[in-house]
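Asker: Multiple structures are listed underneath, in structure tokens.
Read-outs throughout are calculated quantities, based only on the coordinates presented, and are distinct from any laboratory measurement. Values in this document were obtained by computation on a predicted structure and should not be read as measured data. Cβ atoms are built from the backbone, for glycine too; each structure is taken alone.
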Structure 1
Amino acid sequence: MAGDAIQMMGTVKEVLPNTTFRVVLENGHEVLAYVSGKMRKNYIRILQGDRVQVELSPYDLTRGRITYRYK
């Protein structure tokens, strides 16, 4: 299952409640994304405008998980 994930780059467009973010991908699509467990554990903050790596499930391309924040 985890090997099937699609990795994409994007920019955080909007910060929503409950640690959810609206991310615009490089191809122009918008997805709702949440912070992965390792990022949450290490207290990595994500702000509007940050470049992030998003992992998408091939079954639901409208939701994703933020796995990395670029500097």
Structure 2
Amino acid sequence: MADRTAPSCQLRLEWVYGYRGHQCRNNLYYTAGKEVVYFVAGVGVVYNTREHSQKFFLGHNDDIIRMSNI
């Protein structure tokens, strides 16, 4: 009989490719530090152009459709 136990591994987001511009408003900003802030599906992304790195915000359970720059 096959072992039906779930494997002991986790997925980790390494990089977000793409940009959601369709049916969205206010969806791309630059920070004072020249980082690019945008979203793709339910992931908020902060892209550092100097270091070519990304930070992710994964707290949403549905697609992000708008951001605000307060």
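Asker: Using mean count of other Cβ atoms within 10 Å over residues 26-33 as the calculated read-out, with 11.2 as its value, let me know the right label among 1, 2.
Answerer: Going through each structure in turn, the value belongs to 2.
Asker: Using the calculated result 34 for relative contact order in percent (Cα under 8 Å, 6 or more apart), pick out the matching structure from 1, 2.
Answerer: 1
Asker: Where does the value 2.3 come from, among 1, 2, when distance in nm of label points 7 Å out along Cα→Cβ at positions 34 and 58 is the thing being computed?
Answerer: Details: 1: 2.3; 2: 3.0.
Corresponding structure: 1.
Asker: Work out which structure the value -0.36, -0.47, -1.07 belongs to, where log10 I(q)/I(0) by the Debye sum over Cα atoms at q = 0.14, 0.16, 0.24 Å⁻¹ was derived from one of 1, 2.
Answerer: Attributed to the structure labelled 1.
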